[in-house]
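Asks: The data blocks that follow each hold one structure.
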Structure P
Amino acid sequence: MLHALCDAHHLRELKALFEIEQEPWARRMQRLLRRACHAPHLARERDGPLKPSLVQRFQHRYDAIVADGLAFHEAQPPLPITGRRGRPRRRTGRNLSLRLSTRKDDVVRFLTDPRVPFTNNLAEQAARMMKLRQKISGGFRSEPGVRDFAVIRSLIATAKKQGWNIIDTLTQSPTVLLSKLRTA
């Protein structure tokens, strides 16, 4: 299984770095990710995959901006040491530039795999109902109640994503559902 990082989160972090910390590389990376987000959509509208040459250009520009971000932080004075133990503190922008550098394939996976979305919004939306239920009622009364609620919510979310009728899905036998899920 391959992972992908949520680029909507990266866009928010980059916006804060540019607006609050005044890091110029963050603005360029933000623009690049926004443009890259639209490229697969445009390719799909034209009924074709994203051209490898365009993917290479995005990746080359990505590498250059990350290198600028790392160089920017190398030039910054170190943060003051607050404790006697542990590793030295790093700036938020340095942590982000390191993550963008080391996890590049996970950040730009949406360019090479059309099944991978730019954000993880669908996954977050699936978890939102559980949190909402917890906030409204103040929690669950029992552990089995939590498990049952989670299974039903997961089944409903899967049915919606697959375009299945929710009532039919909830009333089918577990063996029919398992075979249906395996083929989905």
Structure Q
Amino acid sequence: MTDFPGWHGTTIIAVRRGDEVVVAGDGQVSLGQTVIKGSARKVRRLSPGGSEVVAGFAGSTADAFALLERLEAKLEATPGQLARASVELAKDWRTDKYLQKLEAMLIVTDGRDLFVITGAGDVLEPEHDVAAIGSGGNFALAAARGLMVSEMPAEEVARRAMEIAAEICVYTNGNLTLERISA
């Protein structure tokens, strides 16, 4: 029996400039070496309890949706407290037997705070106002960090970094979903 080749194909980046954060994600989903879909939407706007949050996900879509639902519930319980909700989600993810099996990562922002949340229990606040996850995440991160020395607005930095990642990573395409949020 051969091993299932696994799902690949996500790059998500978040760039902060001043009081604005832009989150962008590509649309490619691959199974092994085959592109299954080129227009997946991996960046979403959430509005739990009246507060706005933008989230991008990498990994299994079903797992990411389960995590986004949990995050929304945490935000409803702690309105306007993204940091607290993120830590609570990470704690549950790390300790709950069902959640431990989920294979995804999240970037979340409310315009003020910006976090990467992982299944290892991490809630990471990125340095240099840039965060990236997924198969092309390191390429996008390096490109964006280099572009941050310019005067480009956040959206332009995110778009150019994603273009560079798509040129390098075979699991990333140029079909972007982009959401902007301000503090």
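Asks: Ranked by distance in nm of label points 7 Å out along Cα→Cβ at positions 75 and 163, which of P, Q sits at the highest value?
Replies: Details: P: 5.2; Q: 3.0.
Going through P, Q one by one, distance in nm of label points 7 Å out along Cα→Cβ at positions 75 and 163 is largest in P.
Asks: Using relative contact order in percent (Cα under 8 Å, 6 or more apart) as the calculated read-out, with 23 as its value, let me know the right label among P, Q.
Replies: This figure was derived from P.
Asks: Work out Kirkwood radius over Cα pairs in Å for each of structures P, Q, then name the structure with the largest result. Before the final figure, lay out the partial values.
Replies: Numbers: P: 20.0; Q: 16.2.
Largest one: structure P.
Asks: In addition: Kindly point out which one of P, Q the value 1.02 was derived from, the read-out being Rg/Rh (Cα atoms, Kirkwood Rh), for residues 35-90 alone.
Replies: Q
Asks: Now for a separate question. Assign the value 0.95, calculated as FRET efficiency 1/(1 + (r/R0)^6) of positions 19 and 99 (r between Cβ atoms, R0 = 35 Å, to 0.05), to the correct structure from P, Q.
Replies: Attributed to the structure labelled P.
Asks: Assuming -22500 is helix-only ellipticity at 222 nm (-39500 (n - 2.57) for each DSSP H run of 4 or more, over all residues; to 500) as calculated from a single structure, say which of P, Q it is.
Replies: P
Asks: Going by mean count of other Cβ atoms within 10 Å over residues 67-74, which of structures P, Q comes out largest?
Replies: Sorting by mean count of other Cβ atoms within 10 Å over residues 67-74 in descending order puts Q first.
Just so you know, all these numbers are worked out from the coordinates, no wet-lab data involved. Only a predicted model underlies this, so the values are computations on that prediction, with no experimental measurement involved. Cβ atoms are built from the backbone, for glycine too; each structure is taken alone.
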